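Please find the structures below.
Derivation of every value follows stated rules applied to the coordinates shown; laboratory data play no part. Computed from a predicted structure; not experimentally measured. Cβ atoms are built from the backbone, for glycine too; each structure is taken alone.
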Structure I
Amino acid sequence: MGAVAGIVAPIFALILMGAGARRFRLLDPAGLRGLHDLTFYLGIPALLFGAVVGTPALRILDVGLLYFAGCVLVFVAGVALARRTLGAGLAQASVLGLNCCYGNTVMMGVPMVAAAFGPDGVAILLPVIALHSILLLPMATMLIEADGHATRNPLRILWRTGPSLIRNPVIVAITLALLWRGVGIPVPDPLHRLLAMLGAAAPTLALFSLGASLPDFAAQGSLREAVLATVLKLLALPALVWAGAWAAGTPPLATAVLVLTAGAPTGANAFFLARRTGTLAAASAGAVVLSTALSVMTLSAILALVRP
């Protein structure tokens, strides 16, 4: 447990430092935007690109689909519970379902996995990050758009969401790195050093930025929905992913990375989708804050249980 605390404590200390900087006005909204852009457009892509091109073997498809299967089950459970127990419509239930399975895999998952398992762990995390944006967001968007519009063309919805995925720097970095691997050209030493410098800063910047962003997700009611989403996200999803990995005979390191990532709190993109569609925005904000706060305990427990 001491080794686990040594990994987890600095991570949440950085989150608290970010929140403190925002609370005491050491970082204004414009500065936070710049910090977030630096992290999301340079730091994280450099870290992911370096992880892809520097890893001897990648099991992208099987590991990613294993994780996605758990996400779909939790999404369906969240939608069903929202409709049966909360009387939510399809759009509201879909937003809640997304909050139950869409994790903070970039700003929280990457630093956590990097600290616990190093570059090999980050490489395993790549398909999870990619599938989050490529599959989960369009899936929820189609259901939201379909609520009250049964004849809505799914291809049109994909056409609307596609450009944002193509412009996503995380998706771009992973795609370019896979293409680079496919060509088989070694990374030039100056580029390797640049990627290493940017990638080394990414986890620290991501966690600090996450902490500074939390005040923007202050909940405004909708506690029941936020609690339901948090319970499914922090407890049900890791349990399902672990069960799937065990049944599939997944290697210990990959299992640990997948389960730890499944235990990450609800990602901000779930809130952004809710706000953009005007559906359960307050509940989504509450899920982000509540799950992030409680993940201090749940992630520590998960790491202690699954660390090889």
Structure II
Amino acid sequence: MIFSIGDIMVDAYFRLPSLLTPRTDTVGRVDLVPGGSAANFAVWVARQGAPAAFIGRVGNDFLAEALRADLAAEGVRAYLARDEELGTGRVGVVVSEGGERDMICDRRANTRLCMADIPEDDLRELGTWLHVSGYALFEEEPREAARRAMDIALEAGIPVSVDPASYGFIRDIGVDRFLRLCRGAQVFLPNRDEAMALTDMSDPDDMLLALADVFPVVALKLGADGSAGLDRTGLGCYGGCSTGHSRGRFGSHSAGRSVGRSYGGSIVHASPVQVEAVDTNGAGDAFDAGFVVEYSSGGGLEAALMRGNAMGARVAAMHGAR
């Protein structure tokens, strides 16, 4: 069973045909839909036919009940702790022409995810993979919970993937601290902005080589340019991912792109699936789900990147993250 841990939200979508006109009304569309990066991941895993479980925290309100019902309908096993003080998280998503989005996050109960919320026995006994949303790493209690889940998984030999989630939060807590929080993760799934924030580089291949000094497998999401990856195990995760290691923060990679081959693998580029993007929110979560399902079932890096691209494109071509 593929577990994910992190945020669960109700997304309020504001779709604007044009820029807001100051001091008057703007005609648009507003929708309320289930969301949250880690919850989206779980749903897209389940929609591919793989067993999925989600660990998170909600409020004691009608939004929480709607989210519980939604996960059940999607076939996701939900471990949802209930917070009696803070309401269920919500986010405002402003979608402009072309599908680009800006988000206003009000995380509420997500900020109180704690170690007591982790179903430790089920994770050990049922888990085949753990995916961590970076949002769980940016505040103290969720950070402790996410690290506890990661430690349990690693001790049990369960592979761990991390999506860094937000380059702004990485900038706020600092690169070194963020990388320490990710220690032991075998698979790292950043987008271009997050990789740039972590490496201070702009070329995708250079970013991959730098991140491969820290993570055995890196899959870089490049939006309309598809994706690229590097598997330095050369074996695939079930053939030999290590459970912990680091050669230091971005150790020697200055020898150029051939460095990837010294790891037992080379950089792989996967072409994008051509669609008309109407809303990119959640496309990265769907990419993660496609990549993890393919890679965890024994598919190679290229197949995993291609499946991730297909899943991400599917979401970008529709309204909403699911």
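Numbers for the structure displayed
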| item | result |
| --- | --- |
| Structures I, II, by mean count of other Cβ atoms within 10 Å over residues 7-14: label with the highest value | II |
| Per relative contact order in percent (Cα under 8 Å, 6 or more apart), the highest-valued of structures I, II | I |
| Among I, II, which structure scores highest (criterion: distance in nm of label points 7 Å out along Cα→Cβ at positions 95 and 175) | II |
| Label whose coordinates, when distance in nm of label points 7 Å out along Cα→Cβ at positions 271 and 295 is calculated, return 2.3 (choices I, II) | II |
| Identity of the structure behind 2.7 (criterion: distance in nm of label points 7 Å out along Cα→Cβ at positions 15 and 279, calculated), options I, II | I |
| Which of I, II yields -25000 [helix-only ellipticity at 222 nm (-39500 (n - 2.57) for each DSSP H run of 4 or more, over all residues; to 500), calculated] | I |
| Top of I, II by FRET efficiency 1/(1 + (r/R0)^6) of positions 183 and 287 (r between Cβ atoms, R0 = 25 Å, to 0.05), largest first | II |
| Origin of the derived value 2.8 (distance in nm of label points 7 Å out along Cα→Cβ at positions 63 and 215; candidates I, II) | II |
| Per distance in nm of label points 7 Å out along Cα→Cβ at positions 119 and 135, the highest-valued of structures I, II | I |
